[in-house]
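FYI, it's all coordinate maths here, none of it is from the lab. Here the structure is a predicted model, which is why all the values come from computation and not from measurement. Cβ atoms are built from the backbone, for glycine too; each structure is taken alone.
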Structure I
Amino acid sequence: MYNSPFMMLPGISPQEFSYLQTATTGFSEQQLNGFLMVYNSKRRNPDDMILYCVLGFFVPGLPRFLTNQIGLGILYMLTYGLCAIGTIIDLVNYKSLAFEYNQRMVFESLQLVKMGTIAQS
């Protein structure tokens, strides 16, 4: 576990680590490095997400916009974070908000790496 390249990702949780291990099973070192480069550029750090959730009190919907949930971001913006209740819920659930977004980014990154591998063949 300590020798894994996934440990270089800032703020990685055990749940995200095991998800990444499962998703990249059977990858060559070149594929794994390509995946990590793409994924690291798209990933949201859960430690940063708490900051975005606090800033959501001043800029309603900020965490939702940053996790590509545009519809909810607009709703939060128009209703001041659903009267601040939605913003408080985001603040409490910031880790799951980041993990769900990161799961989608794992899928996108895997697709990009697989397409790159096919193109090189």
Structure II
Amino acid sequence: MLIPYKPSQRKIAMGLISYMPKEKDVKKLQKTIDCYEHEESWKLYFWKSGEDFVAVIGLQVVEDGSAELHHLSVNPSFRQEGLGRKIIEEVKSRLNGPLHATKETKNFLNSCQEV
């Protein structure tokens, strides 16, 4: 289930995003979270399984209703279960346009569309 991010969940979001290869540095993580907290077009969502937040997805929504996928990170304990694809499909169903990838998310997004 997708849950919108709240600033009170900053540490949880930083922990999940830190699983991404280019998001290991604390200062970079803080800057990333600041974008989601202060830029209106940047949206961050958690994926909740039971009582646990197990993944995070970050988008930049464009005026035409499309969005660009900036972050998608799943807790390693929940990987290889198709959760990333499930999250992508849920996000796509909520958008008013297509979902585009960044350089960092291109391979994953392409792999989701191949199935």
Comparison of I, II - label where distance in nm of label points 7 Å out along Cα→Cβ at positions 14 and 38 is highest: I
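When you work out distance in nm of label points 7 Å out along Cα→Cβ at positions 30 and 54 for each of the structures I, II, which one comes out largest? Walk me through the numbers on the way to the answer.
Numbers: I: 4.5; II: 3.2.
Comparing I, II, the top value of distance in nm of label points 7 Å out along Cα→Cβ at positions 30 and 54 belongs to I.
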From the coordinates of one of I, II, mean projected area of the Cα convex hull in nm² came out at 7.0; that one is structure II
Which one of I, II has relative contact order in percent (Cα under 8 Å, 6 or more apart), as calculated from the coordinates, equal to 27? I
Please state which of the structures I, II yields -21500 when helix-only ellipticity at 222 nm (-39500 (n - 2.57) for each DSSP H run of 4 or more, over all residues; to 500) is computed from it. I
